[in-house]
Each structure stands twice: as structure tokens, then as C-alpha cells.
1. Upon calculation of helix-only ellipticity at 222 nm (-39500 (n - 2.57) for each DSSP H run of 4 or more, over all residues; to 500) from the atomic coordinates, which of the structures I, II produces -6500?
2. Thinking only about FRET efficiency 1/(1 + (r/R0)^6) of positions 5 and 133 (r between Cβ atoms, R0 = 25 Å, to 0.05), which of I, II has the largest value?
3. Quick check on the output: 2.8 is distance in nm of label points 7 Å out along Cα→Cβ at positions 85 and 173, derived from one of I, II. Which one produced it?
4. Between I, II, which one scores greatest on distance in nm of label points 7 Å out along Cα→Cβ at positions 141 and 317?
5. Out of I, II, which structure matches 3.3 when distance in nm of label points 7 Å out along Cα→Cβ at positions 269 and 301 is calculated?
Structure I
Amino acid sequence: MNVTTYKKLIAKQFNQDFKSAVEVVEIPISKPAASQVLIQNKFAGVNGGFDTLLCRGDVPYLNLIPPFDLGVEAVGEVIAMGENVKDFQIGDAVITTARGGGYREYQVVDANLAVKVREATPEVLTLIPTGVSALVALEQAGEMKSNEVVLVTAAAGGTGHIAVQLAKLAGNHVIGTCSSEAKARLLRKLGCDRIINYRTENLNQVLKQEYPNGINLIFDCVGKTVFDTCVENLAVRGRLVVVGFISEYVNNIEQITQPRIYHQLFWKAASVRAFLMPHYKEYMAEASDRLLNLFYSRKLKVAVDPTQFNSIESIPAAVEYLLSGKNCGKVVVRF
């Protein structure tokens, strides 16, 4: 290997604006220790909401002090190994999901943190951890069953389009919300039973008219008024899982004054739960294996947004693009 240095993206300071918080730096490539592998990253997944909150210092379970590394999931190839590594070979495709390992061209990690996959592709990258989050959120936090009505908001996004398919595979009637005809076309291909383009239809009206008995399980990534509408339309014993709140990532948190939420939940014995993958780590390995098997057996489709983001320098633009809500599928940066 002739390359001796590489680029990575760091948060140099806390800032409300992601672009103003980050900086590209160039550092020497480290050699792997005895139990480590050196990976050349090919693709990294973009998680605009988490990235933005991290650069604001608004992720409560992490006490970070700048400068710190950014990015989470990456897929690449093993290019060097320590002498104690037995389960990998040079050229193996692997996925890593350690915080700070994504937005960089190379990374050294303990071999037990790398997951071997067939190919280093954006599609496989989308499954772990994005797809894993969808599966574990639905099954564990949401207690997903069969023959229920399931609503997925931001259904054409990286997490949402996987959630739609998993809910369908479980034998449910699935409603998906989106904001454009292009996204609606994707959801039709994925088998979504009712697609609500909230720019041309009123979500609350559609749910009340077409689903008078309410929604059994809601997978919400949006927040704000969409969340309010979801709570209002829960069925008896319905479950609403908060997977994110992308509507509030860009701006300051909205302050609201209204009756407390139990006034709506109590009479239906309904519930609101929140999902965060770090609190469900014990389910990750099994969920990863199951998703990869579904993908390789062609039972699960993966949508990668076609917009090209190439190089470390393009990451701020990719984050901004994702937060704008324009994406269809997972936003990926290519190195």
C-alpha cells in the first residue's frame, strides 16, 4: 500500500449548524495491532439527524468534547491484519458500525467489530444499522403482530422504506406517508397498501375517514404535528414508536402548550414508546443476520438515493440534502 495518509471528518467545535461545526483533516494511516484489521472504507451511511444533534452537543448519552470523529456505518475492504486475526482475509468485504468510524477513508478496528458481508455495496450498508433499527424498533419497542394496521411516516426514507417492507412481510396492512410523487412510486414498488402524500392530502383527514378504528402500530420518524396526528389516531391498545423527529433537527425545539398526552392515551389504553438502538444492543446481531438473509434471498429490497456524494468533502452537503427531505432511500457517501 503506497498511501500513507487519509482524510476524515471531525467535529472541531459545537455549533447549531453541522457545516460550521466540522472540518476535514488529514492524518497518517495506522498499522493494525495484533487483533485488529485495517479497512479501506468504500461507502458511508449518512445519518443527518444524529450527525446534527451530535455536533450541537445534544445527544444526552454521549459526553463528547471537540474535536471528535464523526460518522457511524461504513462498508469497505480489509487491506491489512494483525498477526492474531484468523477469521478474515485481505480483500474481505466488511461492515462496521462504531461511532466515529464512518466519515473517514480508512479505519483500524478490533476484528470482532467488523461484520463480513458478500460485497462492499451501498445496499448492504443500508441494512446495518439502518435496517436493523427498523426491525428492532418494530418488533421490540412496537411489539409488531400480524393482521394489524401499521403506519410508517417518512416511509420513503432510509429507515422508513425498510420498515414498510418488514411490516408487510409480517402480514400487516401498511400505510406510508411521503412528500412527493417520486417517493410514492418507490412505496408502490415496495407494496405499501395506502400511500399518503401529505403535500396533496391531509393526513389527519385520511386517517379519520379511512381508518375510523385507528392505527394499531405507528413508526414515526418525523415529529411535530405529524406526531400529534399520530397520537390522535391511535387505535385501542395502539402503540406509537418514536424513532426520530427529523422535523426538529434543523430548527430549535418547538415549545407547545396543550393538554397532557395521557388525556389522549388513557381512554384507549394506548401507548407511546421511544426507540434508540444503543439501548437495544442485545438484538443487533440476530437482526443483522436476518436482514442480510432477507436481502440475499430477494425478499427485501433496498433503496439507495441516486444523488451522488463523493469524497469526505461532500459529507456536509449530503447531511443538508437528507435534512431537506428530498431523498428517496438511504443517502450514501462514496470514497
Structure II
Amino acid sequence: MRFLLDDQQREFARSLDCMLTAAGTPAVVRAWSAGDHGPGRALWARLAEAGVFALAVPEEYDGLGPRPVELAVAFTELGRHAVPGPLVETVAAAALLDRLDDATLATDWLPGIASGKTAASLCLLTPDSPYALDADAADVVLVVTGDAVRVAESVGPAQPSADPARRLARPLGGTVLARGPHVSAAAERAADIAALATAAQALGLGRALLDRTVDHVRRRTQFGRPIGSFQAVKHRLADVLIALEFAQPLVHAAAVAVAAGRPDGARDIAAAKVAAGEAAYGAARTALHCHGALGYTEELDLSLWIRKARPLRTAWGTPASCRARVLPG
């Protein structure tokens, strides 16, 4: 099976790349980290105009999808540019609402998600995961507990995170929207879409870190030579490139499996998630080592990418849990 993108998908990726490059995302990320959501929501609206969120919403609710492959393409670019906000959670919430078998709920929320007017956060509540991402910035926070889904009525204070732009808060209270076995099945689907989007984000993040690091080692000199000419540096960068090259077809294969409704799609998503997450984390470590002390400074835009790698590695599926899904027992 081939996992090459077609011309239309590649053009979609290029258009998002150009738009986000012009948007100056480092300033948006810094504002979001400080609690100023204005620039981030303005960028959110532009992404919606490009059709990013509509890819997760069925056509009968003003969407374009669901289209998992194009969604993976879009989230790779979002990761490449470190776009902040509950992006993954919003498309996962769309998947949840679409599977709840309640046309009223879908009609109430999905058109807003597709148009970008509604940013959603989603929490599949467990003792190990009691927080919702960017709940303070979301228009709706959905919480799944067992076989029930509710809308949180408030959220607790934002908690510190390894990535300042990933603001975590505990959802509180709320009204039950639906209850029953179908909620658990819908939550599983939402978690799979979230893991796929996170894997694509990690892939794009790793690509950006590699590109920035290669550019740095070409310019930085030591002993009268660019440090990129040293064999040890070449080997580190080659390892990162190989990891990313292996992760990319896994991400695309997982998206194809979800689009085809294959029963082994969850396993493919887990494989993609662990491969892309580890590749991005390795890219961050290599970027930090190659930049030296400069890599530790918050003033350097690179830090905005480096600090995302570890949270993305564990979000919506830790490496250990993903490996267990790929090779159970």
C-alpha cells in the first residue's frame, strides 16, 4: 500500500504553511502563554476559513468530513508552526459529538466547530488525567466519565505545564448531555482521533526542530569550521531524520486506516503516536544539544518548539500505553 499524498493534499499543506509562516506564530504562542487569547483566536478563525476544523465535521453539519488523511496533513502543519490552543481537543470533541447518536447535540455544536466559532476542550476523566487542555479559552468543555458525557459549568485555576502554551485546568460540575454504552464507544473514537492528530502535530514539530537545527549548525562555527561539518553532529541529525522519516508513513497509514474504517485502525494510530512522539522528543533533545546554552533561553523562539515535544509525547497516549496497544500481552 502507498501512503503518498496527492497533489491536492500537498497543495493544502503548502497553503497552510504559507499562511502560518506569515502569521508570526511565535508572538501568538507567547501571548497565549501569558493568558492573552486574542491573537490565538484570530489565527483560529483563519484556520477555520481554510477548512481545518470542518475536516472533522460531517457534511450534514456544515463540515467537509470526516476526512482523517487531510486532518493529519493539517495537524502536521499546525505542529510545524507550534500553533497554540485546544486544536486536537476540538476535533476530538467533534468526533465525540458525531458518535453520540443525538442529532440535537450534533446540530447545537458541530456547525460552530466547523466554522471556527466554537473552540472545544475534551477531557476523558480518569484519576491519572483530571485536566482539560485550555479549558479557560474554550467555548465548551466536554467531560466524559464512564458512560456519561457532560458540559463543565466552570474550571479550576490553570496549572503549570512543561509547555507554558498548554494550559491545564480541572473541569468542575456540569450538566449531563448523554448517558449509556454509546458514550463509551464515542469516547474511544474521540480518543483515537485525538491520538492521530497529536501524532501528526508531533511529526510537524519534529520537522521544524530538525530544520531549525540544521540551519543553526550550518551557521555556527567552532575551531574555524561550521559545527555541522563535525561527524558527531551529523550522526545526531541523521538519527533524527531517520526517526521522522519512519514516523511519517505510520501517521499517514493510520489516517488511511481510520478513513477506511479498518478494525486495526486503533493499533495503527498507537504505532504512529509512539513513533512520531519519540521522533519529536529526539529532535528536541538534539536541537537543545546542538544549540548549546543558547537552546535554554526562553527568548529564543526555538524554546517554544522544544517545550512542546515532551507534552506531545505523552498527550492522548503515553509511549508505554501505545506500545501495549501495538503488542498486547
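1. Values: I: -6500; II: -20000.
Clearly, the read-out refers to I.
2. Values: I: 0.15; II: 0.35.
Structure II comes out on top.
3. Values: I: 5.1; II: 2.8.
Computing distance in nm of label points 7 Å out along Cα→Cβ at positions 85 and 173 on every structure in I, II gives 2.8 only for II.
4. Details: I: 3.2; II: 2.6.
Answer by largest value of distance in nm of label points 7 Å out along Cα→Cβ at positions 141 and 317: I.
5. Values: I: 3.9; II: 3.3.
For distance in nm of label points 7 Å out along Cα→Cβ at positions 269 and 301, the value 3.3 is produced by structure II.
Read the figures in this text as sums done on the coordinates, not as results from a lab. Small disclaimer: the values here were computed from a predicted structure and weren't measured. Cβ atoms are built from the backbone, for glycine too; each structure is taken alone.
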